[in-house]
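Throughout, read-outs are computed from the coordinates displayed, never taken from laboratory work. Source: prediction; values computed, not measured. Cβ atoms are built from the backbone, for glycine too; each structure is taken alone.
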Structure I
Amino acid sequence: MKPIILTLTHNEKLGDAVLRIPMYRALRLAFPEHTIVCASAEGSAWPTTLSAVLEEFIDQVLLDQPLKSVSGVRSLVRRLGQVQYLLDLRSGRRPIPSYLATAGLPVKYISNSPGFIRRNIAGVERRPPTNAQRWHRMAEIMAGRLLPFEAELQLLPQATVEAKRLVTDRQFVLLSPGEGRFKFWDRDKWLGLASHIEDAGMRPIFLIGPPEQEQRLWIDPAGHQVIDASSAEAELLPWVFHALADRALAVVAAESGIGHLAATRSAALLTIAGPTNARLWRPVTPHHWVIEAREFGSTMAKDIPLKAVTERLDEILRQRAPKAARPRRSAAVTPTPSQ
């Protein structure tokens, strides 16, 4: 039986899972002979939305595990057997049961707590500023060395074909309004942003997930293209979004899994951030812009002005535009003396 690396999480939504890709890839690289098991106290996006790439990162996903108690975590470790490394990816007070449960066990333990609290591993250090970096650093500490931070997800061939069928334009910007009362910007502002994109000679395309179907009630009358569950099979839809992000001039998204998924293709991403700490949850791309409600004295995305978003988008498009070819300098000509 192979030794096991066990990761613990609470309720791993799409954005959470995507931010952990560099960590899981680093663990695979450093520990090729180990089995990687992810245990969640509730659900996880890995066996659902990310099932197409699951095997690359995780060998087994366990849902609805008793991770809130010391006895529950200890029982899980003993049931799995051969657990050599345990990484508790949760923050706040949630890692306390796992820390207590590993007392006296021959397990190398680390938690996503201030200082990276550990067992059977020496050292303490300040955590990096973003969650993706923190989780990746936990893998490095387990390995005892620095490891590549690789976040890219390859395109699914079928999704790429579908994306090309659905959108033939070359100049387009993707818009993902997302859901949630506090994270949602404002429908009139989204439509105003779409008009701004059209005025600049580009095409706005809305990405709508299954929980957001009612948004078509205000998008369709405006005549904008929508990619949603009616465009592709449910299992393929997120990957169609992913493939479109690979070609888009930019992606403007609420705080959501779609934005994080787009980031794995190094898309130019503008996040409209409401209550969430945008720095802590920064996507895994260097091409990231953000506009936060706190810049305007609020924690609600709806209080962000339309003008602020259009100006930030214009900045992205200027920065990402291909450099114009410079005219070739002509050779110097020596004037001929007059006769």
Structure II
Amino acid sequence: MSQDQEPYRVAVILCEETLATSATLPVEIFRNAEAFAVRGDRHCRAIAVDTLTTDGAPIQSASGFALTPSGTIAPFRPYDLVHVPSLWRSPRRALRRHPDYLPWLREQHAAGATLTAVGTGTCLLAAAGLLDGKPATTHWHYFDQFQHDYPRVQLQRQYFTTRAGTIYCTAGVNALAELLAHIVYRIYGRAVARHVERVFFHEIRNAFEGSRYLDDAAPRHSDEDVVQAQIWLQDNFDKPVSIAELAGRFDLSLRTFNRRFRDAVGEPPSAYLQELRLDTARQLLQSTNLTIAEIAQRCGYQDTAWFARLFRRLYDVTPREYRHTVRAKLFSPG
């Protein structure tokens, strides 16, 4: 760890009948990300994960595993991220047994922590009043109960992931994994996030695309010209694109356009375009029977071999290998 960087501090709170996977997955992903990041930079920022209960006593998960916490919520200490796992059956009993979590969650939010919740864990954030007037989602089985118990929350039944400022809600474990990869990207960058995706779930990555993800603050920057440029690229990525001509549409020089785009989005427009094309190709490989050449053309690539090289550079597999892996997992019997 760099001497001038504090570790990124993560807290996972535990309740009786926690779904174990929803509690342990953040720990596994963050530790895997840190281990991979250290290989490239031994001075990279460390991640420190604490598992907490109100009293320090072990809890029993829904499947009977004993989970021993590493600490308690008192005395108060701020975290960079606080995660609320999902609970088996109705969360009402957990809320009755652990009322001390609610003011603690409010304090963490006020101190600047990012809050994540999965499935019925969203109910703890709602009970703390942190989701009033904000979008949220939860496990589909509890939609009606959630709507009844927390009428001030804007329940989004059609989304697997919602964002309201620094509060993220996910409907299930798959969406949580995808959200955690997004957070890894924010900590360590694209290469480490892609590694996490490959290790845990690259074949089902979708949560931050299209209708599966609701962000109450999108777009996440205020440069209107760049917003319009992003929209234009999303509508025209399948055609030949000249970044210089695109800059001209906004009466900007190529140099100024590239600078403003990078400042707003975090990468140059050429890289943004490339990712739009390759991500669309990935989805077509998963969901259609189009040939590799047909997919390449639909994504703006006239040279199939060049498309395959770019795809492998981004995803570490060829388009054909990717399709084989995904189809095998999606359509295997039983």
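A few notes on this one:
- Of the structures I, II, the one that 61, 49, 46 was derived from, the read-out being Cα extents along the principal axes in Å: II
- If relative contact order in percent (Cα under 8 Å, 6 or more apart) is computed and equals 15, the structure in I, II: I
- If P(r) over Cα pairs in 10 Å bins from 0, in percent, for residues 168-223 alone is computed and equals 22, 57, 20, 1, the structure in I, II: I
- Structure (I, II) behind the derived value -9000 of helix-only ellipticity at 222 nm (-39500 (n - 2.57) for each DSSP H run of 4 or more, over all residues; to 500): I
- For distance in nm of label points 7 Å out along Cα→Cβ at positions 64 and 304 computed as 3.7, the structure of I, II it came from: I
- Distance in nm of label points 7 Å out along Cα→Cβ at positions 48 and 144 from the coordinates reads 4.0; which among I, II: I
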